Structure I
Amino acid sequence: MARKTWYRPKDPDEVRDYGVTWTADIGTAVISASAWESVEGEAVVDANSFTDTTTTVRISGGAAGETCALLNTVTLDTGEIAQLTCYLKIRDR
C-alpha cells in the first residue's frame, strides 16, 4: 500500500480540503469511485469527491500534536482497486 504525507498541517478547529493526484499510480485508467476513512487519530472525514485522476477529502477535527492517517480507496474503470494512506499533522496555530 502506498503512503503520502501532506505537509500543510491542520489546526484542530479548521475544516480543510486535502487532495491526491493519482496519475502516476493509475496511468491511463480512470477513477470511477473513491472512499476515504480515518484509520488513526481523531480527524473526521466530512466529505469527499473525485475526478478522473484526483481525489479530495474534507477533514475536520483532530487533536493537537497527533499525526492522523486517512485511507483513500479508489476503484478504477478497469475494475482494479488501489489504496493510499495519507498522513496529516494536527497543530494548534
Structure II
Amino acid sequence: MSKTALVEAIAADAGLTKADAARAVDAFVAAVTKSLAKGDNVTLVGFGTFKASKRAARKGINPQTGAAVDIPARVAATFKAGSKLKDALN
C-alpha cells in the first residue's frame, strides 16, 4: 500500500478530508521518527512496537569482487508486530 492509498483509506474510514488524513499520517511519521531518534520506543498496544536498535560495526564481503568491506556501526529502526496484528494475519 502506498502513502496515497493509506491516506485515502484513513480519510474514508475516519470521515476526514484527504488533506486532513495526509496531515495526520505525516504527523504520525514525524512523531515516531522523533521518538526513535531520541532512543525511545513507540508502542501501539495490539499493533506493535517501533524500536531503534544499535547495529555494531562489522566486516562484510563485496559479492562482486570478494574484497573485504568495513560496514560502520549504525542505528536501525525495527518493528515487532503485536498480538492482534499477528492474529489478523493468520
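Laboratory data are not the source of any read-out in this text; all were calculated from the coordinates shown. These numbers come from a predicted model, not from an experiment.
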**Report entry** Structure responsible for 0.99, with Rg/Rh (Cα atoms, Kirkwood Rh) calculated and labels I, II on offer
**Finding:** I
Report summary line: Structures I, II compared on relative contact order in percent (Cα under 8 Å, 6 or more apart): the greatest is I
**Report entry** Computed -500 for helix-only ellipticity at 222 nm (-39500 (n - 2.57) for each DSSP H run of 4 or more, over all residues; to 500) - originating structure among I, II
**Finding:** I
Query raised in the report: Out of I, II, which structure matches 6, 25, 29, 19, 12, 7, 2 when P(r) over Cα pairs in 5 Å bins from 0, in percent, for residues 32-71 alone is calculated?
Result: I
